[in-house]
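What follows is a set of structures to go through.
Here, each number is a calculation from the coordinates, and none is a lab measurement. All figures in this text were calculated on a predicted structure; none of them were measured in a lab. Cβ atoms are built from the backbone, for glycine too; each structure is taken alone.
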Structure I
């Protein structure tokens, strides 16, 4: 009796745990645009990129302060000792009392009037770097979204595969029921029953493996999107009925040339390189500053005896400074800046070539996916007809079980290939859109 109570308690505990787990599971149906929208706000990599964009804006504001005048204020307090005066042969000395408390106040201001365009170029470079940070965010967004789209469509494939396997299990169980009736009538051997049972076991194992893979991929997607771990993402199945409209290859190339972030970044880097050349040249020019100041000093030590009074003075002037060493250093800096500019031009051209290759490859892959879908649909039609014929022959004892198993496997493979081909069309379309910088 005690063992029975323990057994019942264990069963109830397990059942309750499974029920509670099921209650905690959240199912969320997401379309691709919704997936991308959540990623824009919640993906950790994009959060980091946004912080970089904010830092670039702050850096620009900081560089702009070079235009502002430099203001300094100072105040000092000191103790002044008495002055000792010696004869020229140090034979005698005289001590002169001094006011012992000394202090001073000073205000200085300077404004750069001209520095060879250095300030202007630095501000322009900081502005271009801010634009680069924005393009880096766009590039990271494209990379993140295409990865999420890949995971999304992988999940879609797994759900479809599980559905196909489950339908085949149902049909195999129905077939097993008929085979058992035939076995009892002596029409088939026990081996036929066992083979069909093995097929069902293999399909159930495949379903279990798919369930595990779905769990893993769901967790990865949920974490990437900032969702809870127990969220199960359900793909939008209506997406299969909305076939994407594809433009011509030239139109995609034109889009990529105009808006792909890496190409636009290369153009900005070209402009930065040109500014760096101008900065190197500006080092050979003088700097001009406007200076002004006012100071109060106590005591007056220019009189004899010293007087405990404040003296106030002010000054305004223009200063010119020229770095003489730039006469022999500047040519080397200019040469280096021009070499780096040439290198950047070469990098930009290489990026343009790589982008063109990527667009063409993605376009071809999308066209190939359409062709594979046509072949897969035809293959499924033939595999289904072949299975129907072989199954009918087997039930009439005109075919072997191995023939039926082969026909079953061929039909299963054809169904999976057809489902995967439909999803591949969508995924290759998004890959094509990514190469043009237009992934929304």
Structure II
């Protein structure tokens, strides 16, 4: 908007400056010529013929400069066969003779007769009573004063138009900045909604922006209704599947034939998949409508105690360190589901030691979960995020843990990566999630 305003203001100011310069210069020049016309008419009115039929003035001309040598204001009367009758100000110089043009009406023109002194000349052909001779009356004045006035005028115009242009551009910038400020407020409100700090655009806005805000809130309401409907459908589908799966498990449990074992294993996998999709649907629904905050340290401690009890027979030890004040911008249930999977995997596949570090900065929290196991080759790490993919088939599990963690983390705008632990030598999982302001 500012650039568009400049694209119009600057050319229009330039055009206006040219037109104004032309008008004012012509006005000053016309006033200058008017003074010369007045002196010329005074010359003609005071002219008379002597006994030799040469022009003489019966009364002196009023301007004193006509009597001062080289004063810049001159007059001269010429006629064929006669010496020019000149003002004292001309001293030893004389003006150009009569032009070839018809000057019965005053002729105006410039002259470079005198070096370093440009002249503006007004001349007129006059026939005095009683003689047939045509006399040419001239009044000339140096244009140095005229040029100085024009230069001053143009300098003033340039400065004035420059200041006017800067003022108009400043006003256009102020208008654009102030006029677009409500849109920046809307943008900040949308960022707050996306980050979970608020659920609606609740501020008061000018009447021009209010319809946009209303439509945004309507869109948010529609999205929540759609998310709630999707959650209900996913829940209904999961519950509809659980009953047949429970019946299948009941039918084959206790049998020792290969078919029964296969059916029982596959139904267990199906149940894990259903639970995974339900957890994911719940996380998406909570993420879209929740502004929850969860203190990370207590959840870490609770998960560590639980995992140590589960793997007590293997002597698993879990150490936790880091910033105890970190807050997760999300639901506690989702955080504990991610941390539970990661810490349990580290305890299950490691050698007995698990080290968890809590930190992060710039609006993010970072959790490092390290174990002292055999680690995973870099080429195999990405495969573990695929649903059902496992590298260690000797240990129990379905291969869904890391897939669930990545899904939930991405729902919250986070990420999870696998690296090598420098301290313990095994695998290190780096979980990055959005952080909330600390209480």
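When helix-only ellipticity at 222 nm (-39500 (n - 2.57) for each DSSP H run of 4 or more, over all residues; to 500) is computed for each of I, II, the one that comes out at -24500 is I. 10 is what came out when relative contact order in percent (Cα under 8 Å, 6 or more apart) was calculated for one structure; which of I, II is it? Of the structures listed, the value fits II.
Starting from the value 1.00: which structure in I, II was FRET efficiency 1/(1 + (r/R0)^6) of positions 47 and 103 (r between Cβ atoms, R0 = 30 Å, to 0.05) calculated from? Structure of origin is II. One of I, II was used to compute FRET efficiency 1/(1 + (r/R0)^6) of positions 71 and 327 (r between Cβ atoms, R0 = 41 Å, to 0.05), and the answer was 0.80. Which one was it? Corresponding structure: I.
The maximum of mean count of other Cβ atoms within 10 Å over residues 199-206 over structures I, II, that is, the highest value, falls on I.
Assign the value 12.9, calculated as mean count of other Cβ atoms within 10 Å over residues 175-182, to the correct structure from I, II. Checking each candidate, the match is II.
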